[in-house]
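The next part holds the structures, each set out as structure tokens.
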Structure 1
Amino acid sequence: MDILLIYQYCTFGGVERVILSRAEAFQKHRLDVKISVGYLHDSGALSAFKRYVHDHKLDEMVKPSLIEPHGNIKWSVFDLILAIDTPQILGEIKDLGNVYLECHTPYKENRQYLRSIPDSIKAILVPSESFKLLLQGEFPLLPKIYVIPNHVTQEFFEISSLSDNETVFPRKPLSYLGRLDKLKNIDEVLQIFELFRDVEEIMYILVGNGASDKRFIMELKKRELLAKTLLRDKIDFNDVPSFVRLTKKHNGIYLSASQGESFGLSPAEFMSGGVPVILSDIPAHRELVNNDERFLYKPGNINSAKEKVFIIFRCWSDMSAIMRTYSTKFTDEVFWEAWLLFLKEQGIKAQFL
């Protein structure tokens, strides 16, 4: 099977991670597949993406490259074409019969292209049940929607049984990994951080593109957070498990104040590593933690988040064990079953090595 995956920007984001994780699942289950990954733009992550492919011995399966939407793509050589939130190519593929759209974007304005998709599009793929319901409410005339869950690779699950307690920092971290924008609600993340400014045993680790910008550093300084904050602009796909491991070794917590998610891959990765989470109470986050209120706070109610952080720190080992239980739904087996069902219902034959 030859698959073409097309995505606008190659960043250090969740979609890129999903593509890599799928390839590893295909490799594990010995699916006979070649995946061409076409990016329209390199936003600084293509070399890291290629490095991950090489380090994980996926070179024979995954071929990433930059493409032009109106270039000389030989569409007919592919058995399956998946366009992920890339409306620029809709005109090129409108007459093909093997194109499916994947929608992962939590940004409402970026999914408006779904209002005018070609009639030839046979189905839409989304990463979670909550996001499927959202799309059905926004776009009631869409074709069939399949939930193909994102999954977390085995290296994150191996962190959950980590017994090495050698620490680097004298404090317990509140960790954040994600974009530093309005939808991710970074201002509320910083407001929550401020509540622990005078708590000596707590520190912050913050990773996101722009974290080392002068304006952001000055914002942390104004809030008196800079002195106990570890900042990183971005980390390679290969290094995310190390960040999760670092947080776990210090009995830390992952925090997200996001106002919208299609899945929530970063919290899923931390949960799979046995790291407790505090998440804004939105549908995708609620789905991640099985509606467990101990790990959710109402957006805007930062004092509730503070109380729950203290409770988790007091019962950290028990909370970590709960995360390991909830994260069973992030295994590649759950993804694999959904993928096989999608292929079967669409009449796409899967062959194995």
Structure 2
Amino acid sequence: MHLDDANSRRGLLRQLRELLPLLRRVQPASTQGDITWEGPFFVQRGSWWPTRFMLYRGTLYCSVEIGWAAPSLAWAGGSPEVSFESFLPSDSSLYGNPRFWAELLRQTTRRLRSAIRHPAAYNQRVARLLPLGSRTGRILRRLSWPPGTRAPLSRRALDRLDQALARGGQIASLRHLNADRYLRTAAVAYDAAYAELRRLNPREKYRRKADGRHGGLLDLDPRDAAAFAAWFDSRSWSGTHPWEIVFGHPHGVWLFPRHEDKRWRFLVAVDAPGLFLKATMMATALGETGHPITLDRRDEIVAALRGDDRIEIGPFRGQLSLAELREQRSGATSSIEWNPVPIMRLLERPLALPSPER
């Protein structure tokens, strides 16, 4: 989107022209292919948000990460055009507002000048004032759970899983696989994790829980192994999700056939953390019933379900906020391993910038 207000456009252009020489004094984070800088924090209503800048083919990209949003502004040097966009914003109109960017650039320019004049004092001030709620770190997952919470995956269930996976790894690969046998295999997994589906036939179970984009799987002759192999090897189903047997976001549980040396095995995979436990129940049932099965990322999944891995603490997407942690487990903040506070480092000489590509 282009700014319509001429005065606002001229104001932003003036600020960007002032900003670029200041960035040239700062040590970049990367100069491979493009030049990127970690900028000063942008302070908004008491929260501190990190800014980033990238110079690529003569265009300066300015971005700020605000919780789940990542608005960005782009300016082609020498051009009167300024454009901006945002990803996952809760109020996109704010991030397309020239006043928002004018304030962000004003703060950035002022703090860069301060860092250039007195780098040590600037870094000390940031370290002293940066709120804990704006910092990032890691904590052992089980220490983030409410007191008295039991691990979702019990020790007994873990032992069963490992025994089932050991058995599944030793089972000989299948010589033939057809659509009917695939759906009956998926039905074993469904029955282990979803008791309410047990009365349904395999095809109905699949229709209830799968992604729905079957890519032709349900159109195959159910008992024709040659047709299944030809369809699978053709990859005509690419771009669809026939193997996502439980829909989830970004993806759910997958039962993926592996066709190697003209034989078949199965891989259970899961993306959504909320489905980790279901996936272990499915893998356990498949191994115990004699299917050639592997569980992808077994160690990562088990560590999460046992609380033995570390989770991210911070205000950004995919992280547990400090406020949520305090609500779930009072006093847990003492166990956080905080990431170092960013330090602004300066160059002895201004960075030479490449000529814009035409």
Structure 3
Amino acid sequence: MATFSQNQVQQLYVVSANSSTAITSGSAVGTVKPCADTAKSHLYFSYRGEGGVMRSDLIDISKIVSAKATSAVKMQRQPFARKIALNNDFLTSSAPIVGQDYILEIAFRNYIGMSENDQYFKFGMVHCASGDTASSFYIKLAKSLAVNFSREVGKVVTIYLEDDGGTAGALGALTEVTTATNITSLNDAYVGIIIEEYPQEWVLGTFSQVPVNFELISKTITFNGDDVNWGVATDVTAKMTTAKIGNGNKAADLEYFCMGNRGDMYRMVGFPKVLNTKYQINPSLQYDFIDIQYYYSGDAECVQKSPKTITLVAPAGAAGTTHTIANAVIGAINTASGLSIATIS
């Protein structure tokens, strides 16, 4: 499962609505009401959870270290993408060298493990023949890669051909290549191959969705008697326009983790004799975050600061751009406590 670091304790509340009235057993699950005493010295949250009405920890406002909101959009991630292209310094008449074996190695690091020892390698290869152009070379190499990756149990990367319509700040049109692609139908002028990370399997409490960490390595060919690397690899992640990976899965993982602080410490250990916890995060959505970090300190031997965190997460719509719920909660917190948390725009 996904694990997170916490400083003493972190409690997470999934918010579906902000209420201006008292929370009761009749309130909808996920409804929250920020509250404070008359002197605005202490803040707490009244909340309707799956198990009924509950109250958060009592927060001494003078001991709040930070309070901030983070947009779901800022937590989106563009899948990693790398481009491989022929090195123009090692071509003959703008074409690859006839008779040479061009091998591309894709090196996956942290593969099925976190250690740098956990590595995995895949290859694509083209034996250049008379009449091959740079464009036909890319077609053959992309097809070779697609065939080799077809042996994998699950999809790891997406393979694209890039045409020559790109500019300095943008890529050309991309055409996905798979084992089913008929290469005779690929008639554009191609200038490179782009390999993009494919979002991996995610199962709450079992598989966290981690990035696919890979590099492109061109092997050597012989050019004028020298061994040279035939390709130039570049990172084109920032130029990709494919769908971004949202934070729904990550938010669900954090909810699962934080429930360990609220009684479900062992999280399915001893199945089927377990605590059946109901979770509220919908991983298909994206979530805005409100984090309040504070600490407890007392008298005598309790003067040391004991840090804690309360996190409120609110759905921001499938695209992560609707912040109505989070901003309503932020406004209520500011009114109740005198804090000045900036709203999400």
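Assorted remarks:
- Structure (1, 2, 3) behind the derived value 1.10 of Rg/Rh (Cα atoms, Kirkwood Rh): 2
- Which of 1, 2, 3 leads on FRET efficiency 1/(1 + (r/R0)^6) of positions 203 and 283 (r between Cβ atoms, R0 = 25 Å, to 0.05), largest value: 3
- Entry that produces 17 once percent of Cα pairs over 31 Å apart, for residues 123-330 alone is calculated, selected from 1, 2, 3: 1
- Structure (1, 2, 3) behind the derived value 22 of relative contact order in percent (Cα under 8 Å, 6 or more apart): 2
- If you line up 1, 2, 3 by mean count of other Cβ atoms within 10 Å over residues 19-26, the top spot, with the largest value, goes to 1.
- If you line up 1, 2, 3 by distance in nm of label points 7 Å out along Cα→Cβ at positions 107 and 259, the top spot, with the largest value, goes to 2.
Quick note: the coordinates plus some simple rules give every number you see, no bench work behind them. As the structure is a computational prediction, the values presented were derived from the model and not from experiment. Cβ atoms are built from the backbone, for glycine too; each structure is taken alone.
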